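Right after this note come the structures.
Bear in mind these aren't lab numbers, they're just calculated from the coordinates by the rules spelled out. Keep in mind the model is a prediction, meaning the values are calculated, not measured. Cβ atoms are built from the backbone, for glycine too; each structure is taken alone.
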Structure 1
């Protein structure tokens, strides 16, 4: 079985470019953009986790405070 010789294409501003036709500098810039997109996605995922965790802890705090108020009112 032979290798797939399909060229990688990228689209920038609705224009398609063959990565093989780019200069080495352009390829490096493309790789930086790809890596930064991946990092932004990962950071967004982590922010979502942190936000949900914070909300859960805040809900637990409110429930604890409400319980304390109920206990004080009962006495």
Structure 2
């Protein structure tokens, strides 16, 4: 599916956390599952360090209109 959106920015090494593409007027971005991102980061660091890294380096980054977005799923 992501091949259909070649201009969107993608996080290297986090393909398993992609859940789709979000769209609205003036915005298209790859959407990642926050908890899957944390799971991937925890392969190389503690859970606390993973959340810190995610918050500062991923969630806190803006690199243009196609900056990836993150979805935190709510439990029913």
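Side notes on the structure shown:
- Label whose coordinates, when distance in nm of label points 7 Å out along Cα→Cβ at positions 25 and 49 is calculated, return 4.6 (choices 1, 2): 2
- Test item: semi-axes √(5λ) of the Cα gyration tensor in Å, for residues 17-56 alone calculated as 35, 7, 4, pick one of 1, 2: 1
- Parent structure of the calculated result 25, given that percent of Cα pairs over 21 Å apart is the read-out and 1, 2 the choices: 2
- helix-only ellipticity at 222 nm (-39500 (n - 2.57) for each DSSP H run of 4 or more, over all residues; to 500) derived as -5000 - corresponding label from 1, 2: 2
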